[in-house]
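Participant: Presented below are the structures under discussion, each in the form of structure tokens.
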Structure I
Amino acid sequence: MDERKLPSPCVVVLVGPGAAGKSTWAGERFAGELVVSSDRLRALVGAGEDDLAASADAFDLLEAVVRQRIGRRLTTVIDTLGLDRERRLRWLALAREHGMPCVAVAFDTPAAECRRRNRERVKRIPADALAAQLTTWNRVKKELPGEGFDEVLQAATEVRVVPEAFVQADAAVRREDAAPRGLRFGLQVSSYTHKGGRKTTGEWIRQVGARAEAAGFDAIYVMDHFRQIPQVGRAWEDFLESWTTLAYLAACTERVRLGTLVTGITYRNVAHLGKIVATLDVLSGGRAVCGVGLGWFEAEHKAYGWEFPSTAERYALLEDALQVLPVLWGAGNKGFSGKVLEVPDTTCYPRPLQDNVPLLVGGSGPRTLRLAARYADAANVFGDVTRVREKAEYLKAQPRQIELTHLSTTLIGRDQREVDALVNQLRPRNQDPARYAATANAGTITDQVGRFRALAEAGAAEVMFSLPNLDDDLSPLDTAGEVISAFR
């Protein structure tokens with residue numbers, strides 16, 4: 001059966017005569033809170049769903065609810081006859097006003113079938129009323145295609161509302177099946193608040209590393225902070241120091257590369273950072289990745305008593321660091337003098353095992369990308385496919401070619417039912433499920449294969465992602481492995 005993915009949020013207008021199957025269709029595909037039903041509202045303001053005397057009040061309430069939901073940009077499924085052209089166009093205009101796609105779903109159920117279903121109802125639609133609806137429907141189904149809806153779908157079409165990133169996923173999956181594209185995968189560990197607590201954190205990290213490696217991840221990355229960032233959790237939650245954690249993971253794994261996303265350039269003496277990275281590379285058998293960035297978390301600096309330089313000063317330090325780190329990892333001990341950094345002696349032995357320890361710069365701003373293109377091996381960016389393509393095209397136009405990598409939060413379910421359950425379990429209490437789903441890129445295994453294929457086509461050589469449901473239950477790594485296997 002054909003499936004149409006609709007972008008979240010959207011407006012879905014059901015159109016068809018009574019007993020055509022509209023309420024059943026909506027109930028099977030959408031959570032109850034998304035459906036605005038004239039019958040249920042009639043029961044709310046009257047004596048029951050069949051209380052026709054309450055119809056005017058029910059429709060007044062329906063219009064108010066639809067207006068409020070669309071005004072808040074919430075997915076809204078309007079379950080009523082939909083045979084009134086003026087109402088349909090009003091809902092369409094409201095969706096347009098708030099920048100939401102609006103589709104109509106046509107229920108062209110044969111008249112005989114509608115009459116049969118109606119006869120089987122406990123509360124039947126009066127025969128003359130149903131006959132009038134069927135006559136009106138014959139006219140309406142010819143009008144619908146010209147009314148300006150984004151699409152007029154048939155009821156036989158399977159419909160699923162998904163974050164924008166997944167709307168074209170099916171086509172991308174088909175392209176991956178037809179011509180597999182090489183893509184590397186990195187796991188970002190961004191939280192350490194597993195249910196087992198700190199006494200079992202070492203074992204938890206060990207298991208994460210082993211399970212990620214078995215799932216097919218090419219690399220494991222950790223955030224370089226000293227307390228949890230507000231985007232992920234609370235300042236007092238357990239949070240491990242990055243390079244110490246990577247050294248531990250080096251002993252717990254055999255194959256995956258190990259790095260930071262990304263080390264704030266203000267957090268450590270740069271020459272000392274070079275020594276730390278070289279040590280990790282030697283102890284891991286040549287698997288270190290050095291991710292660096294401008295540093296942004298001013299509150300963290302203040303908490304630890306560190307200076308938080310101006311943006312210009314931090315850019316100057318980052319540029320110096322990108323130049324001196326390869327010198328530290330090379331032979332000899334020649335000094336370095338940069339814009340703000342002086343390293344009189346660059347002795348660093350043992351040297352890394354890799355001839356070239358990958359230097360990755362995190363950030364999407366023009367100045368950051370220019371520095372990455374000039375000195376680094378990769379630039380790591382956020383954002384959707386359009387943003388990735390834009391950044392990749394910029395990098396391709398530079399004299400020195402480097403890779404583009406992409407970082408995101410990714411929530412994976414085996415099917416839509418599991419995705420919905422995970423979203424409701426993990427979303428903040430006051431956050432709309434659809435907004436959380438979009439933020440977490442919540443989708444099925446197939447959805448994620450399509451999204452990552454699209455990112456690869458846009459220019460990403462590696463995708464790194466954090467799993468917000470990674471806790472004592474490590475099965476999300478296995479589910480991620482099913483996504484990865486599609487690219488092998």
Structure II
Amino acid sequence: MKKAVILLMLLTIFSKVIGFLRDVTLAYFYGASGVSDAYLIALTVPVVLFGVVAKGISTGYIPMYSRIEQRLGQQGAIIFTNNLINVLLLFCAVLILSGIVFAEQIVIVFASGFEGATLELAVELTRITLFGILFTVFIRILSAYLNYQKLFAVPNLLGIPMSLTVIASIMLSAAREEPVLLAYGFTAGLALQWVILLIFSKFKKFIWRPVLNVKDQDLKNMLLLAGPVIIGSSVHQINKLVDRTLASQVAVGGVSALNYAHTLTNFVHGVFVISITTVMFPSVSKMASKGSMNQFRYTLHQSMTGVMMLTVPAAAGVLVLSEPIVRLLFGRGAFDSTAVMMTSGAFFFYAFGMVGTGLRVVLSQGFYALQDTRTPMINAAVSMGLNIVLNFMLAPLMGISGLALASSISALFCACLLFIQIRSRTGPLPYKLFIASLSKIISASAVMAAAAFMLYTYVLSGLSLMAALLITVGAGAVLYFSILLMLKEDVLLRGILQLKQKIKR
């Protein structure tokens with residue numbers, strides 16, 4: 001599992017770097033403007049309309065596929081997969097037609113601060129991006145299928161062709177002064193991902209067939225399992241909706257600034273958290289189905305510790321270097337000093353929630369593996385309520401930064417709730433080991449952050465921004481892991497021991 005996680009992290013870093021260039025390109029040509037705001041809302045609408053369903057289906061798919069495969073064999077599970085895809089395609093066709101008809105009303109709900117040309121552009125772009133929902137059906141389910149087959153590389157490298165297609169569309173759009181090309185580029189990128197997944201799924205014995213049986217009992221069971229996840233995901237999207245609606249009212253470019261900050265946070269989340277949970281989920285699902293609870297608890301503990309070991313120092317680094325990071329990555333072209341200030345402020349306050357967000361994902365996956373989708377759903381509802389209340393309290397006082405801080409507080413609070421609740425389902429987790437690891441990680445991160453701040457501010461001030469940041473980050477990483485080794489952090493020592501044994505063999 002550790003070997004797969006490390007490989008997946010390396011692949012994800014490569015994919016995320018290319019994906020990050022997509023946002024850098026958008027920032028360069030359009031900055032934090034009305035056009036970029038309209039484009040980002042057009043990308044958000046399909047995610048909210050169908051992404052919540054896709055999240056629930058893809059999460060419930062792996063445990064359901066595993067059970068069907070044990071009962072009916074691989075061919076029976078593949079027939080179920082085809083039926084699931086085709087039923088969802090019918091549902092999405094109705095959804096897309098409705099979205100096209102009511103596009104303006106939907107955009108107004110998503111960004112109440114839009115008016116005039118910005119509103120018109122957002123409506124036009126949304127009517128194009130809605131067609132991407134059809135491709136998203138395949139992308140979500142076939143990615144889960146390949147992950148179950150332990151072909152992790154393909155789903156995690158799909159972002160590369162997508163990002164390259166979008167980058168080309170942004171450059172072409174700016175050159176021709178035709179913002180509508182942004183939406184066509186996004187939809188074309190999804191279509192390319194669809195083609196790639198169909199090809200690689202065929203190597204794993206999946207071929208798309210016209211199977212359709214809406215009365216299938218496994219399909220009904222799947223929907224029952226996915227229902228709470230869909231509700232929980234809906235809650236998350238409502239959070240995002242409130243964030244972006246308030247951001248559109250706070251300032252022109254507010255939606256874009258919040259998105260750029262969220263992109264940076266998602267880089268850490270995607271590389272560290274998603275890499276761990278992608279490998280963890282199929283494993284713990286099989287452990288739960290076999291009743292191997294000792295293995296389940298151990299794997300869950302290691303996953304949580306691994307997430308903390310990587311997200312805590314990342315958050316500490318952002319707290320002391322958020323402004324120079326944003327300035328280095330985005331501060332060029334149309335991305336002016338005001339955009340840097342708004343984005344770095346949001347990025348700073350998002351850092352407080354990095355750990356909470358990561359632990360919530362790990363613990364939620366643990367509940368899903370146990371086929372308990374209700375607890376994470378309730379947790380998501382609590383998170384939404386807290387986040388919305390904090391949004392309306394903090395946005396008038398802190399602007400965009402207040403929205404980021406609200407998200408961070410709710411993520412930390414709800415991660416603590418899940419941590420307490422998981423015990424009733426799995427039995428006692430190794431809490432003492434967990435707290436000991438957390439203490440070591442926080443101590444090492446605090447020392448690292450202080451050293452990084454002094455190194456960047458006083459020692460490297462004469463160097464270029466890029467050189468100073470690279471040296472600071474590199475030195476900070478070496479210092480952090482050296483301290484953990486001195487403190488004899490268990491998970492890190494086990495990983496090094498396994499690496500040494502692998503080298504000897």
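Participant: Where does the value 11.4 come from, among I, II, when mean count of other Cβ atoms within 10 Å over residues 121-128 is the thing being computed?
Facilitator: Working: I: 11.4; II: 22.9.
Only one of I, II returns 11.4 for mean count of other Cβ atoms within 10 Å over residues 121-128, namely I.
Participant: I, II: which one has FRET efficiency 1/(1 + (r/R0)^6) of positions 113 and 169 (r between Cβ atoms, R0 = 25 Å, to 0.05), as calculated, at 0.15? Show your work: numbers first, answer last.
Facilitator: Working: I: 0.15; II: 0.45.
Answer for the origin of the read-out: I.
Participant: Taking mean count of other Cβ atoms within 10 Å over residues 129-136 for each of I, II, which is largest? Show your work: numbers first, answer last.
Facilitator: Details: I: 16.2; II: 21.8.
Checked I, II; max of mean count of other Cβ atoms within 10 Å over residues 129-136 sits with II.
Participant: For the read-out helix-only ellipticity at 222 nm (-39500 (n - 2.57) for each DSSP H run of 4 or more, over all residues; to 500), a value of -29000 was computed from one structure; give its label from I, II. All intermediate terms of the calculation are to be shown ahead of the outcome.
Facilitator: Values: I: -13500; II: -29000.
Working through the options, I get structure II.
Participant: A value of 7.0 was computed for distance in nm of label points 7 Å out along Cα→Cβ at positions 137 and 353; which of I, II is the source structure? It would help to have the intermediate numbers written out before the result.
Facilitator: Working: I: 7.0; II: 3.2.
Attributed to the structure labelled I.
Participant: Identify which of structures I, II gives the largest calculated value of volume of the Cα convex hull per residue in Å³. Provide the component values of the computation, followed by the final result.
Facilitator: On the way: I: 178; II: 149.
Sorting by volume of the Cα convex hull per residue in Å³ in descending order puts I first.
Participant: Suppose you compute relative contact order in percent (Cα under 8 Å, 6 or more apart) for every structure in I, II: which one lands on 16? All intermediate terms of the calculation are to be shown ahead of the outcome.
Facilitator: On the way: I: 16; II: 20.
Working through the options, I get structure I.
Read the figures in this text as sums done on the coordinates, not as results from a lab. All of these numbers come straight from a predicted model, not from anything done at the bench. Cβ atoms are built from the backbone, for glycine too; each structure is taken alone.
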